[in-house]
1. Work out the source of 0.93 here, i.e. which of P, Q gives that when Cα Rg over 2.2 N^0.38 Å is computed.
2. Out of P, Q, which structure matches 1.7 when distance in nm of label points 7 Å out along Cα→Cβ at positions 4 and 68 is calculated?
3. Among P, Q, considering only distance in nm of label points 7 Å out along Cα→Cβ at positions 28 and 108, which has the greatest calculated value?
4. Can you spot which of P, Q the value 14.8 was calculated from, given it is mean count of other Cβ atoms within 10 Å over residues 12-19?
5. For which of P, Q does volume of the Cα convex hull per residue in Å³, for residues 116-155 alone, calculated from the coordinates, equal 68?
6. Name the one structure among P, Q that helix-only ellipticity at 222 nm (-39500 (n - 2.57) for each DSSP H run of 4 or more, over all residues; to 500) of -15500 was derived from.
7. Could you figure out which one of P, Q the value 26 for relative contact order in percent (Cα under 8 Å, 6 or more apart) was computed from?
8. Looking at distance in nm of label points 7 Å out along Cα→Cβ at positions 132 and 148, point out which structure of P, Q has the largest value.
Structure P
């Protein structure tokens with residue numbers, strides 16, 4: 001049975017940005033959508049997020065679709081790989097697997113590092129279809145985002161001036177460009 005998971009970014013909740021837009025869109029189409037809220041920055045690590053997400057593991061199947069944002073992307077990749085779970089589609093919005101040396105939040109980069117995987121290219125065996133949205137105006141170096149998409153052999157959807165796909169760049173409540181990929 002096809003179902004969806006929305007995985008939010010570091011320091012956010014499942015009610016931030018465009019996450020509810022995605023959830024509502026797929027639910028209107030008759031699908032189940034799980035959008036958990038993970039531990040906040042001060043309690044954040046891959047293991048704390050994995051412990052929270054274990055509650056949803058029983059709903060993941062070969063027809064599942066993951067829609068992830070920022071740190072949520074690499075969390076999903078690592079979680080699926082570590083648990084040997086295969087899904088239908090992975091949609092990563094500004095995905096990365098390396099630190100951004102020009103980050104405006106260097107302390108976040110330390111946290112993000114716990115999510116990184118060494119064998120990112122192996123992810124092609126865990127998702128039948130892979131799509132990555134990113135922008136040249138993101139806070140993350142464009143090359144970091146592009147390397148991620150290239151490594152997992154994803155379809156690349158590059159949107160000019162979308163930044164980090166947050167409210168600052170018009171992605172506070174909606175994300176119309178993603179609808180056709182759901």
Structure Q
């Protein structure tokens with residue numbers, strides 16, 4: 001029962017999300033010198049998942065906050081995941097990235113927010129009306145799971161469009177596990 005509830009809710013969210021987002025996000029990534037991703041909490045986990053898949057697809061990508069992450073510069077893309085668009089740490093990172101001349105992309109539940117005001121591009125996942133309380137999916141779970149599926153579909157699009165064989169992706173996969 002709960003599995004169907006979750007799948008139905010995610011389906012509703014993604015059905016209300018602009019179908020052109022994957023192509024737009026791919027264009028941003030391809031146009032960037034390097035890609036920096038950030039998110040707090042579970043959104044941070046989703047951003048790390050996406051960073052790993054971007055790396056597998058051949059992009060130069062970094063996770064903000066990791067010890068080996070270099071400084072961001074003009075020509076780079078800063079991709080921030082924040083359901084509210086108001087997360088204080090993400091706002092501070094966004095301001096710093098903007099000051100350095102990076103292009104800012106926000107993935108959020110809202111088109112209008114403090115981080116959104118600084119962003120060059122906003123990817124609104126679903127609509128605010130769809131994010132009411134959902135039994136068994138508290139505190140942003142709907143946003144995170146919907147975003148995870150959208151970003152995985154984006155990577156699938158990249159792999160398909162570029163014809164990247166899985167064998168090539170495996171050469172970039174961690175081998176110190």
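Laboratory data are not the source of any read-out in this text; all were calculated from the coordinates shown. This one's a predicted model, so the numbers in the text were calculated from it and none came from an experiment. Cβ atoms are built from the backbone, for glycine too; each structure is taken alone.
1. Values: P: 0.93; Q: 1.01.
Matching structure: P.
2. On the way: P: 1.7; Q: 4.6.
Comparing all candidates, it corresponds to P.
3. Numbers: P: 2.9; Q: 1.2.
Ranking P, Q on distance in nm of label points 7 Å out along Cα→Cβ at positions 28 and 108, first place is P.
4. Values: P: 18.5; Q: 14.8.
Checking each candidate, the match is Q.
5. Numbers: P: 68; Q: 89.
The read-out comes from structure P.
6. Details: P: -7500; Q: -15500.
Derived from the structure labelled Q.
7. On the way: P: 22; Q: 26.
The read-out was computed on structure Q.
8. Values: P: 0.8; Q: 2.5.
Going through P, Q one by one, distance in nm of label points 7 Å out along Cα→Cβ at positions 132 and 148 peaks for structure Q.
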